[in-house]
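Q: So, here's a batch of structures to check.
What follows is calculated from the coordinates using simple rules that are stated; it is not laboratory data. This structure is a prediction, so every number in the text was calculated from the model and none was measured. Cβ atoms are built from the backbone, for glycine too; each structure is taken alone.
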Structure I
Amino acid sequence: SSASDNMDEETTFWQKVQSHQKMASQLPAVERVRTLLDRSSSGMLSTFSQKYDGYPSGSMVDFACGEDGCPILAISSLAVHTEDLLANPKCSLLVTKDPADRTDLIVTLHGDAFFVPEDKREASRACYLRKHPGAFWVDFGDFKFVQIEPKCVRFVSGVATAMLESGDFTEEEYKSAKVDPISQFSIPVASHMNRDHGEDTKLIVQHSTGIQVDHANIIDLDRLGFNVQ
């Protein structure tokens, strides 16, 4: 009986969560995707291996997105993925909102990589260094800038939960989406609220959802509200 009661309580809890999530204002999925890529600085680059013909090859890489949403990488001529891209520019870049949480937003950008020509190098360099100011090695002779031109962008979130959501966007849809202007303040605002106003956040959650909680930490925020854990 006790086990049955606990199951009923958990079912009721998740029903309330789902009901709240359906009513809550959220950014359009394409804006969440565009914002995640803009705010991210590293991901998994997958290329077609030249050493192991026909098999994919993965590399952890740093990147920065330009104003058009195209990822810009600084890669060495000594890197395996450089050889792969020279032979076949088709690639993908996987980015996660929270690497430790597989239920959170995961985005895969599929596209064609091209080496930035010399007359556009300075713009790419400036973009990359804004995201990675300590990357002095980009001026080494063996480093080149590569830009990935998106063809399709896929996303999934809520894996293995009742909040599963997935979809894909064309190049035009992705590039025309706006980066949320408030997301850049997520870390300082969340840190301040969690440190100094945790009780207030808990009361907001209880008032908004009707769910009693022991605590509530802000994870991130955008122009429409904030996510809590």
Structure II
Amino acid sequence: MNTAKTLVCFGDSITEGVIGASYVDIVRGALPGVRVINAGINGDTVIHLLRRVERDVVAHQPDIVMIMVGLNDLTTAYGLRSSKAYYHALKNLHTQVAPRRFIHAYRQLIRQLRARTHAQIALCTLTTVGENPADPVQHLVDAYSIIVKEIAEQEGLPLIDVRAAFMRQLEAEPRLGPEYRIWVPVQDALAIKWRGASYAGLSERRGYRLRCDGAH
């Protein structure tokens, strides 16, 4: 009988880890006795997580669920027109996930996990967009991270404050890399496939330390 614990990492491209590096691989390496499932999908918001929670989380009946989501949500509400068009056309999302909707959907997700599993649930704050702590976009990332903190506190759930760790590094060593654009990951993928580039090399060329394209 297999008694290994199951951990599902549930989120967006930061969790999926195809672009840049995967924190899920690091978690998996640190927990050799745990079955770690990567349930991250590029471009997902909390709305998308709600749509697929049954298939990608409940079906595994995990012992632990770790949720990291929010960067795409704030982009749907405050991003460039091209970014909003991407979510509408390719992600079947026809509404902005502004803070009020983000809170409501996040709470729905937690309720569904509690009703359909016996898993312990841990919430993660957001990472960063770019590496300049003075960039106005950081206020948005902070705002969504504060929402996650408040939900964790109100729901009595453990919090992994990823945002605080990133900000300590950004404030100690700010970088002024180029502004992120939604099409950059596609350009990078082509450069890696056809020109032998690497995410580490692209990151260094852009002057980043923690990111490869500004968001990943």
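Q: Using the calculated result 1.9 for distance in nm of label points 7 Å out along Cα→Cβ at positions 49 and 153, pick out the matching structure from I, II. Provide the component values of the computation, followed by the final result.
A: Values: I: 3.0; II: 1.9.
Clearly, the read-out refers to II.
Q: Work out the source of 1.00 here, i.e. which of I, II gives that when FRET efficiency 1/(1 + (r/R0)^6) of positions 9 and 121 (r between Cβ atoms, R0 = 41 Å, to 0.05) is computed.
A: Details: I: 0.10; II: 1.00.
The correct label is II.
Q: Same structure, new question: A value of 3.1 was derived for distance in nm of label points 7 Å out along Cα→Cβ at positions 97 and 137; which structure in I, II was it taken from? Provide the component values of the computation, followed by the final result.
A: Details: I: 3.1; II: 1.6.
Clearly, the read-out refers to I.
Q: With FRET efficiency 1/(1 + (r/R0)^6) of positions 33 and 129 (r between Cβ atoms, R0 = 35 Å, to 0.05) computed per structure, which member of I, II shows the largest figure? It would help to have the intermediate numbers written out before the result.
A: Numbers: I: 0.90; II: 0.50.
Going through I, II one by one, FRET efficiency 1/(1 + (r/R0)^6) of positions 33 and 129 (r between Cβ atoms, R0 = 35 Å, to 0.05) peaks for structure I.
Q: Suppose you compute P(r) over Cα pairs in 5 Å bins from 0, in percent for every structure in I, II: which one lands on 1, 7, 14, 19, 20, 17, 12, 7, 2, 1, 0? Each step should come with its number before you reach the end.
A: Details: I: 1, 6, 12, 15, 16, 14, 11, 8, 6, 5, 3, 1, 0, 0, 0; II: 1, 7, 14, 19, 20, 17, 12, 7, 2, 1, 0.
Going label by label, the one that fits is II.
Q: Next up: Computing helix-only ellipticity at 222 nm (-39500 (n - 2.57) for each DSSP H run of 4 or more, over all residues; to 500) gives -11000 for which of I, II?
A: On the way: I: -11000; II: -15000.
Traced to structure I.
Q: Comparing FRET efficiency 1/(1 + (r/R0)^6) of positions 113 and 169 (r between Cβ atoms, R0 = 30 Å, to 0.05) across I, II, which structure shows the greatest value? Please list the in-between numbers first.
A: Values: I: 0.95; II: 0.45.
When FRET efficiency 1/(1 + (r/R0)^6) of positions 113 and 169 (r between Cβ atoms, R0 = 30 Å, to 0.05) is calculated for I, II, structure I comes out on top.
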